[in-house]
Structure 1
Amino acid sequence: MRKLLPVLLLSVLLSCAPSQGRYVQIQGFAQGGNYTVKLNLKGVGVKVESIRDSVDALLLQIDTTLSGYNKRSMLSRFNAGEAVPATPLFLDMYRCAYRYWERSGGLVDCAAGPLFNAWGFGFREQQFPSDEEIRQLQERCGMRQLPAELPVRDGCVDPADVGFPQLNYNAIAQGYSCDVIARYLYSIGVKDMLVDIGEIWCDGVNPSGKPWSVGVDRPVDQPDGPSDELDGIWSSGGNPCGIVTSGNYRKFYIKDGQKYAHTVNPLTGYPVQHKLLSATVVSSASAAEADAVATWCMVAGLEAAQRLILDHPALEGYLITANPDGSMTEWASPGFTLKQ
């Protein structure tokens, strides 16, 4: 999770059809990038300024509780060995991380931060660890060494009680943040919404009365920033769902002619070397699930990712793989709607 900054802009979107209601858009900076919340005020009795302030407050709470980049957040203090208050948000995120570690068979591991850091994709400078360093790190970190529930004493959780874990929620934090904002919007009666915090949750229709649509990136190697090239446009069909894309085409580095992807397999301790370039996952359950499963797919590889998506009715997916000649091959699950 990246650094959170305050909300900067509130604007009104004009609906093409008056019967669709009155749409507003809240924009700002969160978790190191721009975020946007679009919602229909039809049937909502809360003033738009209050909605803006509530979204701002929730994002600030997430940052001060769960951000690994905010050095004074509860997570950073916990990772440094300090006991912190056992707040519902802190405990819920841990349970979420543990659940996806169990479901993925260890491929999504939010307690493998030191291992990721060793490869240069965490909070440190890039460096290449030795085989012995990898072995030692695997012995010391990982969810397998932690309990399903963090023990609470006198209203606090103490890292000493669980072996000083190093938690890093990057694999699910942005999707989880979308779900937190969406739950608030549902609670005040919002039915049409799009919450974009790097990952996306959407429901209902846009100001034109059509289902929300999202561009799916073409996975072109571009380590310095996102590509403007799209592979197609996905449509939600008006259904509530989270959509997340994870890939190895934005975060990587090259040494001695070898490309090292940012996706590290916690079970082996090494970056993955398969041909899967990107995984776009849609989940009707939550944006956190879409986020976790997209990471899961990128660790597991093409065939395992296809089985995972097809075996779960709440999931749809779109996978892009690299061919030896430099071309790409796309695979979509039956319910994934993409227009080229």
Structure 2
Amino acid sequence: MGESLRIGLYGFGAINRLVARLALARGYEIVGAIDIDERIIGKDVGELLGLKPIGVAVSRDVEDLELADVVIHATGSYLDKVFDQIASVARMGIHVVSTCETLSYPYYRYPILAQKLDRIAKENDVIIIGTGINPGYLLDTLVTTIAASVPTVKYVKAVRSLDAAKRREPFRRKIGVSEDPSVVVEKLRRGEITGHVGYAESVYLIALTGDLQLTKVVEHQEPVPAEKDVESAGIRVEKGKNLGIRGFGAGYVGDKEIIRIEFHAYVGAPEYEEIEIVGEEYSVKWRSSGTPGDLGTATVVLNVAEKVRELEPGLRLMTELLPFKIKFSTK
């Protein structure tokens, strides 16, 4: 595809607006954008970005993406809700890179839908892949990359921590910032808010790179009540109210935990990622100063869009872009 990469955008919210900016900065062409928001239908993509017009208006019609080499899909977290959207693009013979979290490893929650998407992709000679900053990169493919230097891996732990006050309001809403913690628990239980989606998907991606047969995966997340008034980045949460969420995903072989990923997102949280690989021969630990989630997601999906031609047609996983595997020991 090279410099002539033609990008289509399915959904024109915060993430795909960042994708559009990055794509234009890299010299790529935005050839279509669709959304359901009546406020932006008919408006020029460039003008919506605060740039000069590019001659492409946001529409409702998926057919307006027909000139794209690859479509960046960014509308929802759960594959059962966005399956038809992704399938409609694939049936047009266009590659799809999606930020749908559960598409990063769809065989866990949606094995039948995954098989259907794989068939559709192969029938139409295209690639479908789910990715993003998390899941898709920080707590799975990056973990594998770091673990690749350890001869025999006994245990993996990866943590991402971020200050929710520095994130968009929609993100704070989905983790219940400033609500009563008991209400947040109930909303999470009913699915009214999602918290973080993708704990198990990250665990399975790591396991897959080492051909590790997990016997079970456990996911859990809970609110973080404020023990005192907390203020960060202009966001204030009163004592007793919810700061955000803290959760984990853990993969077991028998009764032994082999893989653990944690996600901490609350107002005032320290910003970092930390990956620890415990090996038989030696162990390594890596720590960052934190990664901006939205811009990181947009960058990862665009970088993956540039690589899709290197994969075989079908429903693909991020692990297939990695040049190595890891070796686990469960002794």
Task: Entry that produces 4.0 once distance in nm of label points 7 Å out along Cα→Cβ at positions 65 and 185 is calculated, selected from 1, 2 - done: 2
TODO: Consider the structures 1, 2: one of them gives 21 for relative contact order in percent (Cα under 8 Å, 6 or more apart) as calculated from the coordinates. Say which.
DONE: 2
Open item on the list: To test your reading of the models, identify which of 1, 2 gives 24.8 for mean count of other Cβ atoms within 10 Å over residues 137-144 when calculated.
Closed with: 2
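Read the figures in this text as sums done on the coordinates, not as results from a lab. Note that the structure is predicted; figures quoted are calculated from it, not measured. Cβ atoms are built from the backbone, for glycine too; each structure is taken alone.
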